Structure P
Amino acid sequence: MSPILFSKRDGIAYVTLNRPEKRNALSPEMVVRLAGIWDEVADDPEVRVALVTGAGEQAFCAGGDLGTLIPIMMRTKEPADEWEERLAARRSLLGAALLRNDTFFKPVVAAINGPALAGGTEFLLSTDVRVAAEHATFTLTEVRRGLIASGGSLVRLARQLPWAHAMEIALAAEPIDAQHALRIGLVNRVVPASEVLATAEDLARVIALGAPVALAKTKEVMVRSNGRPLAEGFAIENECAIANARTEDAKEGPRAFMQKRDPVFTGR
């Protein structure tokens with residue numbers, strides 16, 4: 001079985017970290033495959049939203065595999081197979097795999113089926129809508145290993161959470177449980193483990209009802225304007241609104257509403 005499961009149906013791209021025996025810890029192969037998957041999702045006009053989860057119930061993702069991924073990234077291990085060679089030749093693939101960028105604008109829903117540690121929590125911070133199992137926990141463990149969380153979370157945390165909560169997660173390196181994560185706004189829903197994937201799929205399907213370009217442009221405005229002065233933010237909003245207004249879908253939506261029918265969006 002591939003360590004990453006990937007499929008597309010009904011406008012949703014399904015991405016599953018499939019290494020449950022290792023608590024879905026990220027291997028070099030997983031990183032290389034994920035980076036390619038996100039490129040494909042971004043370029044596919046049929047995909048409106050992505051849904052990411054982990055296999056099993058032991059963990060969403062335990063972060064980077066300390067025996068394979070981390071040594072390659074730290075240059076303390078010689079590559080032993082083609083995946084390690086590809087990652088060693090292009091270490092920026094780790095950032096691409098974790099969506100550590102400001103250019104991926106398709107919405108991402110996370111079904112958090114268990115604990116997320118280190119890079120697993122960093123990965124979640126790149127997603128947009130999050131459903132957590134009741135037994136899920138969230139931990140940035142890097143400072144306890146003499147490292148810093150450089151997969152995007154040190155930039156994203158304080159943009160997504162109040163300062164004190166963000167700093168506690170980054171510095172204390174102690175797990176927070178799902179209910180606390182819900183209270184501080186780290187996740188959207190907390191449900192029994194058996195309902196996590198179904199709840200996340202329901203959210204993804206609702207999001208997928210939107211027009212593809214409108215969905216992407218909405219996220220683009222929110223990402224690009226984050227932290228900028230209002231005038232700059234409004235300029236970005238205007239830019240994206242004008243681009244969206246030129247699409248066929250922007251005409252189809254109001255037309256379908258007036259005709260009392262469901263819109264047929266094409267992504268054009």
Structure Q
Amino acid sequence: MEDEQQVEAAAIDVRRVTVQRGPRKILRDITWQVPAGACAAILGPNGSGKSTLARVIMGQMWPTRGEVTVLGQRFGETDLNALRGSIRLVQSNGVVELDPEETAANVVLTGYFGTVGLYDAGTPAMRRVAARLIRQVGLTKEAMQPYRTLSSGERMRCLIARALVMEPRLLILDEPTAGLDLLAREQVLATLQQVVHRPRPPAVLMITHHVEELLPETAHVLVLKDGRAAAAGRPRDVITSAVLSGVYRFPVQVARKGGRFWAQVHPSAWKDVAVVGKR
């Protein structure tokens with residue numbers, strides 16, 4: 001029983017992880033843990049190592065040094081192909097292009113098979129689950145429309161439903177609101193909030209540049225800068241003006257309202273912002 005509880009204790013456990021390619025260290029000595037069923041986030045500027053760390057957690061990239069344990073399975077001692085069945089990655093600009101002529105309902109069904117198009121009708125039980133998830137993400141009216149006709153926000157919600165059909169234990173979202181307008185962004189975030197409030201939710205890992213995209217339920221945050229952990233811990237301790245100003249190298253003001261964080265730069269600091277990249 002103790003071993004089972006230990007396995008369930010952490011969805012993600014990376015210890016002293018370094019990724020080096022040639023002379024460049026993309027990640028440097030990262031240690032971070034996310035409990036099972038928790039909502040977490042990785043923040044940082046472009047090039048800070050966020051996507052690389054996500055690839056390490058997915059088992060798509062092997063670290064140069066360090067230990068990686070995901071869903072209780074330690075890399076190097078487990079079948080990664082089997083483990084990936086319990087992990088789902090949703091990206092705003094994924095490398096896999098789904099069949100644009102498939103209906104939204106069929107795109108959700110492809111999540112059972114991991115295919116770009118629906119080549120198997122699926123069982124009645126599969127279709128019931130897909131229909132339920134389509135309702136939950138607010139796409140009932142769009143269910144029979146071709147995927148190509150959906151807006152960017154509708155596509156993201158469709159992809160979240162697609163990821164959930166297999167009931168993953170870890171759901172990773174890589175910039176899920178990139179390029180969305182205000183309403184579409186909030187609809188995606190509202191959809192994700194439903195996910196974390198499920199009776200047995202997966203661990204949810206959000207990878208983003210923007211603190212305002214974090215759900216109020218976010219309990220664990222890792223901030224990266226130049227491949228290093230600039231800060232890690234509870235959001236209120238990590239998402240601060242001091243931390244973000246240090247990461248971005250200019251004055252950032254952080255406020256919190258309604259359980260969400262908001263970051264802004266006062267126009268008086270714009271002259272400094274313009275020369276940050278030249279330093």
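Since every read-out is calculated from the coordinates, none of them should be taken as a lab result. Computed from a predicted structure; not experimentally measured. Cβ atoms are built from the backbone, for glycine too; each structure is taken alone.
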Answer label among P, Q for the case where distance in nm of label points 7 Å out along Cα→Cβ at positions 34 and 218, calculated from the coordinates, equals 1.1: Q
Test item: FRET efficiency 1/(1 + (r/R0)^6) of positions 18 and 194 (r between Cβ atoms, R0 = 25 Å, to 0.05) calculated as 0.85, pick one of P, Q: P
For relative contact order in percent (Cα under 8 Å, 6 or more apart) computed as 22, the structure of P, Q it came from: Q
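Using the calculated result 31, 24, 18 for semi-axes √(5λ) of the Cα gyration tensor in Å, pick out the matching structure from P, Q.
Values: P: 32, 21, 20; Q: 31, 24, 18.
Label of the source structure: Q.
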Parent structure of the calculated result -13000, given that helix-only ellipticity at 222 nm (-39500 (n - 2.57) for each DSSP H run of 4 or more, over all residues; to 500) is the read-out and P, Q the choices: P
Value 24, 48, 24, 4, calculated as P(r) over Cα pairs in 10 Å bins from 0, in percent, for residues 154-201 alone, assigned to which of P, Q: P
Rg and Dmax of the Cα atoms in Å, for residues 210-257 alone from the coordinates reads 10.4, 30; which among P, Q: Q
